[in-house]
Structure P
Amino acid sequence: MKATQPSIHLPLLFIGLTFAVLGLLLLDIGLGSVKIPAWVSVQLLLGLEQENEVWSNILYKIRLPRALTAMLVGAGLSVSGLQMQTLFRNPLAGPSILGITSGASLGVAFVMLFSGSALGFAFTKSLDFWGSWISVGAAILGASAVMLLLLLLAWRVKDNVILLILGLMIGNLTMALVSVGQYFSRPEEIQAYLLWSFGSLGGLSYVQLQILFVLVLSGLLLSMFLAQSLNVLLLGEAYAQSLGLPIYRIRLALILLTGVLSGSITAFCGPIAFVGVAVPHLARAVSPVSDHKILTPLTALCGIALMLFCDIIAKLPGSSYTLPINAVTALIGSPIIILVILRSRGLRHSF
């Protein structure tokens, strides 16, 4: 796959996606069990005072942190999925499919289930600053360990389909270890872990949100820094090495970057599936561009829009119920992945 020249329609596409994100953001913070008018939401976002304190409290304490979390999750998982699809040259590579999200879950489970109540209670929704860093560190280590194992296997296994199957098996292995931990854990620890595993965009404090923002933003900036290297990797590793690209250092950087993005998101929001696999294909569908300098921000914008849309559906506007975010992303992401498989002439030659 060779990098294509930017289209003259790309500026309009980015502008359109930006307005779509803003519109979905207003819908997301306005819809729910209590409807907040759009003009009130705009005034509150601009810092203007409102007489109705109930609306103000709902927006600032519940809906705005949730919407911002959705935006960070969508951008981070989508870009990490794009990088893995390029690195493994596999259109079905992603944090959840290749077991990287499961590795992050194992890291969190190790602290929640294996370390006893002292650290286990640090993973409840009342996480303080240092508890947040413990959870993030455990998830990043777990995600990076799985990513490193996959790269070691990639040196031995050249078939993308077999590598994909190995990733699924690694994911199953990590979840088996989690099951063993659950068996020997106390009921309250198991309940806390199960609630975390459903995935949630709500409940984060502004301190946690600041930590997640710094980690995801840093990961996205580093992704743009590596965009040219990913373009060269599209030409094949042998050719990239002949051009002087430090393959091993780039691989290590991608391991750490993917571990930080998927690990930190999984630590705070639980394992969220299908976003990292599906969104890069949506980005390529709206604009068939291979240049990662353009494709990376385009994928991030598509991921933000998709997660805001999923969050709107998950809240079941007009009712008091909220669906697990994993259920909604699976309902939307699975058909996209099925279409990718059906439209592809073969996974071996997709990249």
Structure Q
Amino acid sequence: MTDSKQQLSMKDRARSLVGNQTSLLIIVMIVLAGIFTAFSNGTFLSTGVFSTILTDWGALILLAVGQTLVVISGGIDLSVGSTVSLSTVVAGYVLVKVMHLNSTLTGSAAWGPLAIAALVAVLTGLVVGAINAVLINVLKIVPFIATLSTFGAAAGFAIIISGGMPLQGPTDFTLINPIRIPGIDVQTCDTGLLSPMVILMMIVITGVGLFLHKARFGLYTYAIGSNAFAARAAGINVTRHTAKIYLVSGALSGLAGFYAYVRLGGGSPSSGAGMELYAIAATVIGGASLMGGIGRMWGTALGTLILFTVQSGLLMTGVSPDWKQIVVAILIAAAVAVQTLQKKNGAR
């Protein structure tokens, strides 16, 4: 009798663990860090590696956060990667072709033009988001097809505007370089971890996360994703709120374009190539359901971090980068399997 009770207790604990997506993601992070540390002779556990992971994370987390909002509402946004490319190119075009500035303007002297670049990039993202909203709400095109259309159009315009070449303009690389700890010899100790841009991204996603989980905006988003008909019957303006979600996703993609501009020192039409797939992957790995109504911002942040932990870990251990695609595919399949188990346990 005691043995059976212990077995039931162990099963309950296992089910509880499976039901806690955050715990699973943290365990996956620890396991991956342990494996990569062992196979890299300990070099994986260094400030330099973690600063690289966080720098890469800062580029994708904005897209993943916007994608999370869209997915929770029951939609999908395939245009986010192309929006990054278009926004960073438009920002570069304004600075280089319109304002006639170049890469010789650096440091704090470039902050004014960079503020203009940030504004232009976000406005470009908002335009793409508005087009998505019109296609979905007015023309009644399903989100997959609507955003697939803007995906192609934005990528094409990015190439046309830039001529297929990067637009090198004013920048300040200290904004993207990890901040050093004062008083420590940087030649003997790599102490940088967070850059000002990564800190800014953290502030932005924290604000969006609070709106999702603590404000009426989030309540409406979850309601629409769970049952749009019931949400409409409850008095929620589904059309207007859906437009807001795609506008936020577009704005965040535009801000990610500005991040890419600062990181590269200019606007490149290939800056966002393929990023939409990783944004969706990070969202799913983080626990969001593509059926809508389920998702957590904390999970998305961890999911994005796991993706770049895999990328850096494979690179550190000498494994071909091509394996990253396979590992990411396994993680996505595992995340969906966990969601299925969670539904079954919930049904019981």
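Coordinate-derived values only; no laboratory data. Keep in mind the model is a prediction, meaning the values are calculated, not measured. Cβ atoms are built from the backbone, for glycine too; each structure is taken alone.
Identify the structure, out of P, Q, from whose coordinates percent of Cα pairs over 18 Å apart, for residues 207-270 alone was calculated to give 44. Here the read-out was taken from P. Distance in nm of label points 7 Å out along Cα→Cβ at positions 175 and 223 computed as 2.5: which structure among P, Q? That value comes from structure P. Among candidates P, Q, the computation of distance in nm of label points 7 Å out along Cα→Cβ at positions 135 and 319 that gave 3.5 used structure Q.
With respect to percent of Cα pairs over 31 Å apart, the largest value across structures P, Q is given by Q.
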